[in-house]
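Values in this text are rule-based calculations from the coordinates and carry no lab data. All of these numbers come straight from a predicted model, not from anything done at the bench. Cβ atoms are built from the backbone, for glycine too; each structure is taken alone.
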Structure I
Amino acid sequence: MTVPAPSPTGDVSAGLAIASSALTKRFRGGQLAVDHIDLAVPRGSVYGFLGPNGSGKTTTIRMLLGLAFPTSGSAELLGVPMPEGATRVLSRVGSLVEGPAFYPYLSGWDNLARYDAADRTASAGTAKARIGEAMERVGLTGAARKRFRNYSLGMKQRLAIAAALLAPRDLIILDEPTNGLDPQGTREVRALVRQIAAEGITVFVSSHLLAEVEQVSTHVGVMRLGKLVFQGELAALRRTAAPRVAVRTGDTAAAAEVLAKLGLADIAVVNTGLVNPGAADGLVTAELGDVAAEKVTAELVHAGVGVRGLTVEAPSLEDLFVGLTGEGFDVEAG
């Protein structure tokens, strides 16, 4: 299910940090990497941009930042059209795309100093204060004079985020910020994302890690083969799948009949073995819908069906994503 974004023009995108309309990228060889996607990223949200590797996430981010030109469609960052408005808006946008790039022989501080010097809008007189504040925000003050080559992977990612925070930002875009990190590094970056969001900055974080998105995001967009197959609040995604009731009984046929009379949908019978001659011990499952589980139990007992067990099962977030994309996700994010 895709929730379309409004066309990013005028006041329509006033409440959006990122908006796109039919954004499309086709490479010269004919590959359709991004297929008419309509992003709607609310200001102040943590938007998890989720999808398997190769689903078009990084290409989308590159177009949003003006690093790649769309074949068709349009996009805005903070209400400014891209890429034509890049010089006006990118000073308000921090980004980490395709991993950090720093000089390995320089310290973390000196690397940030070079990033800061490249910013034509930054004042040289306040550079020291800005760098110190950025290092402190990501917890690297104690390692400021340590060479980048001696940083752990988690520290390298945090330094990259510090570079994105050297100037005041309204939007931070992070492409796979925990890629390759151990559980400790992942937790550090996740905590940093929460901290940034708590300051009112919109965070757009791309990931193939389900746990990362689930634990930090307020909104999600799910990509599959270049298409945006779901967009909305995380809670809305959870509501897209109906809970199912599972009845363990020795009389599956009679149980299925009762569930049908109650109006339950998608009834399935799974026989698992014999406990009595001629009686199959099995499961009968169905979408519960608006029917209370207590009513299902009462009706089964009233019909004389022997109920050995009854459970209500809600699909996991992983199940929902697999259903949307047709692919599994890495759910181990530490």
Structure II
Amino acid sequence: MFTQSKFTSSIDYMKILITGSTGHLGEALVRTLSPQGHEIVAIDIQPSSFTTHVGNIANATFVQRCMEGVDIVLHTATLHKPHVDTHSRQEFIDTNITGTLQLLEAATANKVRAFIFTSTTSVFGDALIPPPGQPAAWITEDVTPQPKNIYGVTKTAAEDLCQLFHRNQKLPVLILRTSRFFPEQDDNKGMRDAFADDNLKALEYLYRRVDVEDVVSAHIAAMHKAPEIGFGKYIISATTPFTTADLPVLREHAPQIIKQIYPEATNIFAQHNWQFLPKIDRVYVNEKARRELHWQPQHDFGSLLQKLKQGQSIKSKLADMIGAKGYHSESFSEGPYPVNH
């Protein structure tokens, strides 16, 4: 089991329901919270050594049974973007909307202390790519979502359900919009062909990626702050080194800004035969989460450069232990999953 003292809290141990426990984040949460002595109810539609209850979150009877005596809900289960071309829109609605509704209903009935919903930066959709000639987009919680596929639509709707239950049932709910933390290869064939996988992932820590270890610490911070805050939405991504003044140049000549901030990056990249992204079109900003949740992410582009200098993996120990899970049992000729939206 994985445990770190920085995740330990002085508050009483609790009964914690974790959905999606067979997935990347669900397993990471079980690995982290279980050794701390919390009673874990870990549910997923697929069995695993980190899942205690196998079932469908859209099933009200199953959810009510699992929710008995629960203090905290960490709701990570979802159909993801890689499922868009392999699952129907109805399946997305059943899992991402109806499943969330059943959990909210049961959480309210059982008077849980906090409900943490794992959402995604994919809800921003078309807002992430500015028109030609415009600076890179500065993505904060103030940006209005413009979902562009059924994944984004259902996650946005589930966020609205969470807000409704806070407003009408007074359920403490925090929404964490996580950026990329999966270890699988990029879904864009052009990017896979142009960059070594670790090269691309390291660069994403500048603007659109987060280590699963930091996602776990964000969820733990959120479950402790939710009763005090009541309701909130937070972007969970690595801390960017960029400012709004950098946005025009990032959109056209990203290496110029990166090399100014990290002069040693040129030599480190050369030693690994890596290259820089020519352009960056958006930057995720985690300032609100750091300020309001007192969240302290440990992994960013600067820390990865130091790992590279020392010959270490860019992944955290937790990310390395969990590894790649994949999203499908079958393989596809065009990549790790058939999504190019």
Structure III
Amino acid sequence: MLRAGIIGFGRMGITHFSIFNTHPSVKITAVCEPSAAMRTMLNKYLDINVFSDYQEMIAEAMLDFVVISTPTDSHSEIIKCATDNDLHVFSEKPFALTAAEGKKILKHLKNKNLVNQVGYVNRFNEVFMEVKRLLDEGAIGEVKNFHSEMYGATVLKDSKSSWRAKRKTGGGCMYEFASHCIDLVIYLLGKPDKVMGSIMQRIYSSDAEDLVSSSFVYANGCSGRIMVNWSDETFRKPTNIVTIFGTKGKIVADKHTYKIYLKEPNHNNRFHKGWNTRYITDFAKSVRFYVRGNEFTRQLDYFVDCIEKGHMNNISSFAEAYKTDAVMEEIANDANRLSS
């Protein structure tokens, strides 16, 4: 039985707690939460060790792994403390605020056999997993162009009191939204060789960007653009849309459906010439516990499986997440050059 500790008991901390609390190989033995009111509730309703300081929890709770669901600017220091104590780590994204910070963490982990994973749930969504398989098989031929979009109604006014509204503390559309959009591109097509024409635009926020767009260029001739806006009230929930054009066809996908257009039939996948539509219900496998989407349970079960089997090549590892952090930094630098 793996002993787990949750650091940060906000929306994502509660989500992770509910999923791990039902896992047959995991026992949550400790929670760290700075809010005194939340600690009172945890002590009242749960038979669990509750801490206000993560260092104290890591030192005393005899854990096997921790889950980090705190504000973004605290991730790297908690990761260092946890890995110094030989704990496996699941961290919400991004795992570091700068590429230099991320590189230090990777160097620190180099000689440690510790499973590490970042919460990029799109890599565990059945539709995007299927799109990845089709691309790897060459179903639409050589990829020439793509468009990756993400929209939501997260920020519709200036929320100055929240850490999410302050870029220095890890707030803003880039870290919260665009990171998912960028990571999805890297998962499907790899890290771009160059970013250009980047824009980071404020709509409602006074201290952080609400819209991010950038063009990605690859050495193999592929190019594409990301467009991310978390201040679009026409979307009730955060929505990812990816369009990929290749020499043999085209794929359009979101979290629930993908459509593939082919110039010729693909008998291996039972696709006919022209448009073919597949819904997530056509191929998704149920998970043992559902909350917010199959991908949330699948990513945590995968993390536990990697620990139990000693698999270090995690598909959403810190090393993979570092690529996303590096691209975000490149976009920010490019946007600053264009605006200066």
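Of note:
- Label whose coordinates, when distance in nm of label points 7 Å out along Cα→Cβ at positions 70 and 102 is calculated, return 1.1 (choices I, II, III): II
- Comparison across structures I, II, III (criterion: FRET efficiency 1/(1 + (r/R0)^6) of positions 126 and 270 (r between Cβ atoms, R0 = 30 Å, to 0.05)) gives the highest value for III.
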